[in-house]
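Bear in mind these aren't lab numbers, they're just calculated from the coordinates by the rules spelled out. All values reported here derive from a predicted model rather than from experimental measurement. Cβ atoms are built from the backbone, for glycine too; each structure is taken alone.
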Structure 1
Amino acid sequence: MKIKTNLTPLTLAVLAAVSLFSCSESSQTITKEQNIEAVSDIAKKKYDPTWESLSTAPVPEWLKDAKFGVYTHWGLYSVPAHLTNVYGDFMYSKDNYRGVRAHHEKNYGPVEEFGYKDFLPMFTAPKFNADEWVAVMEDAGAKYAGIHVVHHDGYCLWDSEYTKFDSMDTGPKKDIFGEIAESVRKSDMKLVATFHHARTYGFGFKDADKYTEEEKSKLDLFDPKYDYIYRNPETVSVEEFSEEWHNKIDEVIEKYQPDLLWFDGLAKAKKNGIVNDERLLKTFSDFLNNGNDYTDETYLFNKLPASMRWNFPMGFGYRTYENGRDMEVDVRGDWNIDRSIGYPWTWVKDKEYAHSHDYHIRSLVDIVARGGSFLLSLTPKGDGSIPKREKEIMAGIGRWLRINGDAIYKTRPWKSVGEGMDADVLRVNAFRMNGEPKTNWDYTILDKAKGDVVRFTKNGDDLYAIVMGEPESGEISIPTLALGNVEKSGKGIASISLLGSDAAINWQQTETGLTIKFPKQLPGEVAYSFKITVKGELDQSVRPTFDDGIGRQGNWPIYKTKV
């Protein structure tokens, strides 16, 4: 890998020290290239294959700057396009779980005659176009993009040497991720690959013990010649599947050089021995240490599944909550929320979208103000096209970010999240499918904002006040931005402008707050970003924490995870 010359301040300082040393030693000749090589060795920390060591790897600044990423849920299950992305599991349920088997037999015939594998000839994806997918992501303002490379059914969307059950040998007969990766690399976005195949082992076999031997003999699910598709625990050992699971991860890293890795829930896979900790640690340490041809700072997400046990030990990786599920009230540090553009997590026939672009924009604003980032999933159709409604939603997000991007990208949380509809309103109690309690962050509540909800972000000495909705009075008052509470030494505000507008902004700052009058002509919609420049230095005080009743290890909520 070529040595990059966009050196960090720390690296430059070390370089200066090495240069001074070389100048003082007249008997020694050290070239500039040798200096850079020496600095590269000194400045790049190496991580040992232990969780303790890997947990010291910081979240890269580029990832903190990015704020918004997009990927997809798309695969063989997109062909039946019914109810769920685990159609291939539910269709073999003897008890007709959630009605999937009845739907299947009505539309495709008995499962004995038309199994999950029989969707492969239908999965030709004639409308798949990697450049179009990536363009939709980039135009929406995403800073990293990719796809799930494999889902629970085990179907691999790349040209794999470890299985025939992939998009090159079957279905589209294309290296889907290879094409996506090539297209992403033409843009300024980073590349993400998400893995969901830890649940492939036993996928479809939940009711295996309910079938008689005669019934099994009629199902492709139990036919040994399809073991490469259906990973039957009765015929495929845990050791064999574990080797395959790890091989596929290593293969994607080596072959396509993603900048980010993301894994779905691993609790069961850890319990039954699929995850080989020693090998995974080696994979992760190599991934972080080696970087790739595009960045030295590769990284990984660490998801909190419904089990409330982190995929990996606390402190390692970029912690991630599925649509805010079980996210604590006082969320701290660096974190991420992932969600689908519309549920379920797949394209289904006659899919309805409960939310438009405005919902995702308000969510993004609140998330970023709290120090987080947002990963959104598209759900393309089985033919490879992105649904028209999803394109419209993405275009709406992009329009807003082109106006307000300065208040989002490269920003950091300020000492106050904002005003109006805070966590005590947005975080609501709910129940899991098994009846156990959980909490959700209900961002639909922000739809009611009419200029009475403000979120703050900062970039250097610039403060941004992002106002959701328009106030009926045409002006807003923000007590948090009172004189003496914004500029470090109390000098106050120098100027205020509205992103996307050339209009002069009328404002007044007093000891009781800041009043801003909205111009008659507003840029865009949904939320409006006021850039506030102070007379001296912005107050950079750290946001105070508070006791929300949740135990922590550092910034990480413990929940059911063993410490």
Structure 2
Amino acid sequence: MTSLSLLMILTACKGEFANEVIPAREMLRVLDGTIEIQSDVEETIVNVTADCHWKVDSLDSGDFGSNLTIRPREGVGDGVLVIGNDQNTTNADRTALIVLASDGGLRQKVTIRQTGKGDGINLSRGSFTFDTEPTEAQFLTISSNTQWKIEIPEGVNWVTLDKTSGESGESLIQIKAQPSSTDALRSTSLSVLYGESFNKVEEFTISQKGLTNLYLETVESVGRFESTGGETVIHVESNAQWFAFIPSSISWLHFDAELDSLTSEGTASRIGNGDLHIKCDENSTSRDRTTGVVIVAGSRSPKEVVVTMEQVRNGSILPLETSISLSELSVSYDLANFLISVVSEEVVGDFGLVYSTNAHPTISSGQKVVTGKGGLSSAMSYKLEGLEANTTYYVRAFVEKKSNQETLYSDELTVTTLAYSAMIGEVRSLYVGDTYADMRFSYVADEEIIDCGFVYSGTNETPNRENDTMVTIGHSGMGGNVMTTIADLEKSTTYYIRGYLLTKQGIIYSPNVVTIKTSKTSKEPGESSNPDPIFSRKM
């Protein structure tokens, strides 16, 4: 409420004697002929000073329309005028005109001017969370006095909006999310640009829960080929997106490029149930050969199936009694994936890997890892973890024969772990509320990353993608700021949060873990061990 002084002095309305009428001497003065009202003020009091009768002679409400009121409309002696109006939500000023008059006929014009709000927009909600298999849309109401448009980040194809631009007024936007195909929580921030040049921005966040019952199965566990080669089909059953690949060192086995959806790197990928079509070349060697098709689904708690692929020799020479082979699947900063294949006519003992930074490791001179025991033919993948970045290792598979206690070794593979091609900065909090936390970090990379985001836990002080909750941004690029809202947190609870980058070579985690504690109510902020000194709202 604003109080303004309007001085109106009316004198000598009547003569000194009751029966004598003399010309009136009047003075009606408004110190400021314009009454200024701010855009968000809805009532203004104007003081009137007089010693006779006065009234509001006329009112031109102008741009205010019916939303402008003046009361009282007249008075005797000192009094007040109460000017009532709604808030000005437009970006233009609006004016009205009052004419005050005394009984003696003096008229005074007074202008009322209310300033415009400027470019303004209001979002009915700041965040949306969808279930794994959403059955209903959610809605966002945008109230604006200017034009606006919504930008969806590149690569985010699981969110659809029925409207992405509009003019001033109120607009209802329908938001839909596709069913989740992974076990990880995914989240993205959408920008609402507004103003004459779209130079102002508001944001809202859309999150979706990951699958809690992810499954991956194959009907076939072994595929067999004659020496002449041929084709076979692996039927995969899953409720998620899955990827299948053949070891890069295997040249005699292929996916059918016409029937299988292949990525640029030759990996087959589908969502839900589907078939893999495997082609096998002719075996012109004197040995049986074995490998595996590796199928993986999920990222938080991934499921893996290895289907053994066997092909007999050409029949000219008998196969060796027992053999073992090793294929490199992938190498990152601190781990390497291998496929171990054992072919034997007798039940074997332990088999696995030996590795060292020195050439020709053995079970006595190198690091020994037992990955299996017993059986005849077997193919399995194994992830060798805890390696040093930018380091060369020599790796061999081994199998121990039960019959004569002999240890057989595969050919030696030389692998060099990758040097980090990307750097991730510290994770910082922008704001911690009662059920959410706004987080950010920055990074630079020598090549485009695949994904980035945050992982968090209420118990694990060093959260990771494999065991804890992941919020993926779906962002790719070679550097920049990564910001998102981690939603659906418990009130008054401690969480540990860190960022990650997913590159072609592997996962890189932020150098720090931020500890936060959510607040008890939405009216107070939570706590953070590392708030952003520049961008964070006041904790």
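Some notes on this structure:
- Entry that produces 6.4 once distance in nm of label points 7 Å out along Cα→Cβ at positions 46 and 422 is calculated, selected from 1, 2: 2
- Computed 3.7 for distance in nm of label points 7 Å out along Cα→Cβ at positions 102 and 174 - originating structure among 1, 2: 1
- If FRET efficiency 1/(1 + (r/R0)^6) of positions 350 and 390 (r between Cβ atoms, R0 = 25 Å, to 0.05) is computed and equals 0.95, the structure in 1, 2: 1
- For -0.61, -1.06 (log10 I(q)/I(0) by the Debye sum over Cα atoms at q = 0.07, 0.11 Å⁻¹, calculated) the corresponding structure among 1, 2: 2
- Taking relative contact order in percent (Cα under 8 Å, 6 or more apart) as the criterion, the highest value among 1, 2 goes to 1.
- Which of 1, 2 leads on FRET efficiency 1/(1 + (r/R0)^6) of positions 278 and 342 (r between Cβ atoms, R0 = 41 Å, to 0.05), largest value: 2
- Answer label among 1, 2 for the case where Rg/Rh (Cα atoms, Kirkwood Rh), for residues 198-413 alone, calculated from the coordinates, equals 1.04: 2
- Among candidates 1, 2, the computation of Cα extents along the principal axes in Å, for residues 286-485 alone that gave 51, 45, 41 used structure 1.
- Given -7500 for helix-only ellipticity at 222 nm (-39500 (n - 2.57) for each DSSP H run of 4 or more, over all residues; to 500), calculated: source structure among 1, 2: 1
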